[in-house]
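Below, each structure is written out as structure tokens.
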Structure I
Amino acid sequence: MTHDVKNLIPQTAIDTEEVENFVRIVRLIQPQQRSVHIGQVEIYGSSVYLNGAAGGDHIIYLDFEHRYDLDRRIEAAQAKGQRDVAATLAKNKERLGVLVADVSGHRLTDALAAAMLHQAFLTGVLYELDRVGEVTTTLFENLNTRFYRSLSFEKYITLVYGEVSSTGQFRFLLAGCPPPLVFSSEYDRFVTISPDRLVAFAPLGLLPSEGDVDAKRFLSPIGYKPRYTVNEVNLLGDGDILVLQTDGLGEHAIREAQAFVPDELEAVVRANKRRSAHEIHDAVCKRALEFAPLADDMTVVIIKKEGRGA
């Protein structure tokens, strides 16, 4: 005699306690609401969820100097004769990493995919630091492969991962997220970034990676994603401001056919340019919610280089 497995599972609605427990777990991995600093650079960001509890947007900060014991890692690499790894590890003392991700969809359960990314990414960073001393595109190739095999075609993750140095240089990988916006203190407006510094790729999990050694076991009828490359922006002078966002800020904050990004966003940043990254962030979010009702999860990260122009 055979049984239908579905009939053996109690068909009861998930109770409120289970939902609350899920939200508590999700909130444990959300970043603390505080600014992070490296040299004269301050970073502050947050996510606002459509359902008010949790959703598909997510932020991860890599404050290398505080999250990891770099000195012990350097000593261990030197003891193994890995001088290149030791030298690369030391460079992490002068930079901060930030990942902004957006799971397609904004339901409470989309936070599960964000949590999967959180744990997979941070585990991958540990291996990267031991292997080569820094985060490389190899980590994102592996993440793309993993999510391509575990998410349905309707689900994918857009993201931008960048590292900012104490001098203001910003290196980043762009996969489906809106490109960074740079507000120039000197010109008092957003400045155009050269297209060759905005090389973008398909969202994470949408296409298998080109050159994946296991690609033949997972044939893709619509093609493969080229290997990731890194973009670099050197525009962060004194008082300059970098804005990272998910599409909840731009595409959905629309009133009378007028988009919030870029004009309204630029006006808010200009009006608050002499304030801290935290204060600029708060002003942007406040104005965005006044401008139009929230229609999607919204994430805003402000990176500001302080200086005489600030």
Structure II
Amino acid sequence: MIRNTGIAFFGSPHLASACLHALVSEFSVNLVVTQPQKKGGRGRSIRQTPVDEYASEYRIPVVRPERIESDFISTLRRFGVDLIVVVAYGRILPEAVISFPHFGALNLHGSLLPKYRGASPIQSALLNGEKETGITLQMMVPQMDAGDILAHDKIPIDGEMTAEKLLGVFIERAPLFLVRSIHRHLSDELTPVKQKESEATFCTKLKKYDGLIQWESEACGIITKIKALNIWPVAYTTLEGKILRIFDARIHPVPPKKVCTPGRVVELDYTNGIIVETGNGSVALIELQMENKRRMNHRDFVNGYRNLGGKLLGSEGE
């Protein structure tokens, strides 16, 4: 009975694709719903979502609606859908669609709800210095991430964690967690638990400007921003009027100075990184990407960018 449950899977990015791969091996995924194909890249070629690529390769029926309306129920009925599973789809589902399947609609969310409801839970946990985050499987309701909780999977956060690394942990752990939880849900082994509204916190969709580095800030705050935003929007500054994106960095321990120049490149250290002064302390830049160039480590960057020492980051083009 469980294996024959017809699932409609809603998702778009790599995390969702990994979860879809796991579901296909255990259940009947009758339909995949993902975001429309878009033009992107320098050649403006058609780009599919990772979920679209996987479903198309394995000949799972795919639809790519611009919006989901209430009449989408007819599509669910046509594909024999008994359960909806949503993983980072990127669109809001109307109440009529959520309430249609016999076994409900489940959503995998990248935080320990009720903390960090919303669009940027991974980044927000890192920005706020959390020592622990996790994955929640919830029953979907019309209100954003407010459904009853079915299961949690806790994930520790260490000081070296970036958003990219944390997402990698999610991609590794979420598929098995999702499969096991759905088995238990369909077997009626999970008891939905209402969220405590008094403990709810919210995170908004990040904008590109959120990544702008203010070098007058303290070094620890700059490092937190760089690590938390290194998937999107990516922390950035300017170098001689061009955008310089920074994917990873660390605190550089130096004796305190009476006078410093925030944003000044003061040392090119092949071992530790490109050393930059801040409003309080120094940081070592480790992974960078100059505008219209490839992402590279600090050694390659120094080799390719002459006369970097003494430059003032953020002085032009902001």
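All of the numbers you see were taken from the coordinates with simple rules; none came from a lab. Values in this document were obtained by computation on a predicted structure and should not be read as measured data. Cβ atoms are built from the backbone, for glycine too; each structure is taken alone.
To which of I, II does the computed value 2.0 (distance in nm of label points 7 Å out along Cα→Cβ at positions 154 and 170) belong? So the calculation was done on II. The value -7000 for helix-only ellipticity at 222 nm (-39500 (n - 2.57) for each DSSP H run of 4 or more, over all residues; to 500) was derived from one model only; which of I, II is it? Source structure for this number: II. Have a look at I, II and say which one yields 23.4 for mean count of other Cβ atoms within 10 Å over residues 82-89, as calculated. That value comes from structure II.
In this comparison of I, II, the computed figure 1.9 for distance in nm of label points 7 Å out along Cα→Cβ at positions 250 and 266 is attributed to II.
Between structures I, II, the greatest calculated value of relative contact order in percent (Cα under 8 Å, 6 or more apart) is seen in I. Taking Cα Rg over 2.2 N^0.38 Å as the criterion, the largest value within structures I, II is that of II.
Out of I, II, which structure matches 2.7 when distance in nm of label points 7 Å out along Cα→Cβ at positions 74 and 90 is calculated? Of the options listed, only II reproduces it. Largest in distance in nm of label points 7 Å out along Cα→Cβ at positions 66 and 282 among the labelled structures I, II is structure II.
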